[in-house]
Structure formats: C-alpha cells, structure tokens
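Values quoted throughout were computed directly from the atomic coordinates according to the rules given, and no laboratory measurement underlies them. Small disclaimer: the values here were computed from a predicted structure and weren't measured. Cβ atoms are built from the backbone, for glycine too; each structure is taken alone.
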Structure I
Amino acid sequence: MMYQEKKFNLPELKDISTESVNQHLGLYAGYVKNFNAMTSLAGELMTADKEKNAPAIAELMRRRSFEFGGMRLHELYFPQFEGGAAELGGTLKDAVTKQYGNPEHCVQELQHVAGMRGPGWALLYFDPEVKQFLVGWSSEQHIGHFPALPIILALDVWEHAFVLDYGAAGKGKYIDAFFKNLNWGVCEQRFKNFG
C-alpha cells in the first residue's frame, strides 16, 4: 500500500507567506514520496536476497521512521490552519485551565519549548490514562516522542517553517505567527477524541 499526499484547505495566513506555505507543503510531499520509496525498496531487497542486503534493509527500516514521522506530523500541522484562526475554548480550554490554572501558561510552555535552540517539533500531548497534558520536543520527528500518546497540537520549528519569511534568527517571530493563525477548534476536536 502506498501512502497518498493529503491536500489541505489553507486560508491566507497572517505573517506566514503563501510562498513559505507552498515550500512547506512541497517538503511534506517529499516525506510521503520518500516513505513510499523506502518501503518499496526495502521490500525489493528482502525479496532479492535478505541476507546479502541486510545492512541496506536495516538502514532503510531505521531511516523510514524519520520520513513517516515527517509525513504524519505535517498531517497534524497543516489542518491546524484550516478554517482560519479560532480561540481556545470548549472542553479543551476547561481541561487546560484545570491543569495549568491559566491557558496562557500552557501556550507559554509550548512557546518556550518551541523556541529552544535547534530544529524540531514542539508537541502538546494528552495522556488519557492520567488525564494530563504533556508538552514535548521531538528533534527529528521520530525521536523524543511520548509513545502512544495522542498529539493535540503540533508546532513545526524546523528552519524550513520560518527561514523564508524571517531568516535564520526569526524562529520567535514565526512562533508568534503560528499562534496568531492557529485554529484551536482543530485541537479541540482532537482532544474530544481522547479526553
């Protein structure tokens, strides 16, 4: 089975250019293409001679998770802009307020983690077992995750997300722009599925 590139209905974003979004979507498409190619090649090598090709197969299988993580995290990232910016509300706001006292404290934690030096993802998880949110960091989209926890919010802070609009030192401005454009209703729906 081959994975298909998803299409997103994105409005014009405030302080994130259309060109930046288009470049970013192209990068996402590359993750889908590369995951499919690696999967296909690994299968061919196993069929041909799995013992002789063991090192190549092992490397493909290890690297494939990077491509898969990039594909899936972007499939969480882009829908957060669909429908336009919307305020945090509903049961998600209630749960965040219960844990953080003030929803702004959760946003500040996300912004702090997103602003750390280096590329990666700032992620808001929800642990349905203990009914708690966790803010996490994934440096290479397949490393550093909290296994099996649903992701409520995904903030891409690899350079490709901001360098076109803000330059190499513009991560902070991009993070502000992300939250200006965020449709919290998408996050609310994710939370309802697990909360």
Structure II
Amino acid sequence: MTILIAGVDEVGRGPLAGAVVAAAVILEHPIEGVTDSKKLTAIKREQLAKLIIQKAQSFAYGRAEVEEIDQLNIHQATLLAMKRAVEGLSIVPHKILVDGIFVPDVTMPAEAIIKGDLLIHQIAAASILAKVARDAEMVALDQVYPGYGFADHKGYPTPMHRRLLQELGICAIHRRSYAPVRQAMEAKALA
C-alpha cells in the first residue's frame, strides 16, 4: 500500500492586505525544478504550478479572509487556511507534512518540518500553488482597488505600499489588526 503524503504550505502571513492562502498537495513523484516558491521567478512558478496541477493525485486550496485574520490573529488564521486546504483534498492523505513549526488541527497525523519547502517535494509543490494563487488574486484586486499597487507588491509592506497607505488611507482588503494599517487609519482620522 502506498502511503499518501500531503504537503501543506501557506503564503501571505506578512502582507498588510489580502487573504492568507494555503495549498495542500498529494504528489507521488517529484517534479523537476519544484522547490521553495520564494526561490523561483514568477514565470517559473506559473509553469511549475501547471505541471503540479496536472500530476498531483489531489490538490486543494484553503484560505482565511482579512476579517478572520483580524479576528483570530495571523497565526490562527494561517492554521485555519491550512486546515481548509487539507479538508478540501479529494483524497484523504495518511499523513500531512507542513512547512514550519506548527500544524493545523486535522484528523490525520501531521508533522511540521522547518524549511520543509526546501526539503520535501510535496511541501514545495504546495508552496508554489499557494503563491501562484495568491499572487493572481492580488493582481485581480489591483483592478478592484486601483492606486494601491497590489499587482506590484502583492500586499507586502514595501516602502511604496506604506507610502500609499498614508496617502490614500486603507481599503476593504487591508488587515486592520496590523500596526502600519492601524497607524494609517489613525492618521486619516486625525486629518
């Protein structure tokens, strides 16, 4: 019997805006070039994401929305997104391997692996799917909330994003529990 392992990773803990997105992937055989999504160009990630989707036995996404991040905190919201990704798989894995030091509350055995996205091909595949999905979402949200540069910085606290927050104030997808967003809200309230 083949032991089915699902790799799980998330993207979007650090941004000031947008959801946190997780992916879970059951992938029996490694795919050449698959590694930690942060080590790949956007074009390479997109190419590999297509291959992962074609070759995976099962994959799923999970997310926690801005409101959940603000209500729960980013740590709990990340675990929730991971749990949702695992629960979305069409095949129930025997075990999940998660990048990092924490595991979501799931029914099967789970193990956290530091630098798992570099060491375990299933986790690396999940990191790529999550990154490609979240980046595409932020590009789309750039059209909904023009002027913030979401297509460029994907919600991360770059100098440009911080400056635009001060100039424009916040929008609906900003995480109000994050200090730079709170500061922008307070500055606008005083103006």
Quick check for you: by relative contact order in percent (Cα under 8 Å, 6 or more apart), which of I, II is greatest? II
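Can you spot which of I, II the value -14500 was calculated from, given it is helix-only ellipticity at 222 nm (-39500 (n - 2.57) for each DSSP H run of 4 or more, over all residues; to 500)?
Clearly, the read-out refers to II.
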Comparing mean count of other Cβ atoms within 10 Å over residues 45-52 across I, II, which is largest? II
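Looking just at mean count of other Cβ atoms within 10 Å over residues 93-100, which of the labels I, II belongs to the structure with the highest value? Before the final figure, lay out the partial values.
Details: I: 16.2; II: 21.9.
Result for mean count of other Cβ atoms within 10 Å over residues 93-100 over I, II: largest is II.
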Can you say which of I, II returns 29.9 when mean count of other Cβ atoms within 10 Å over residues 125-132 is computed? II
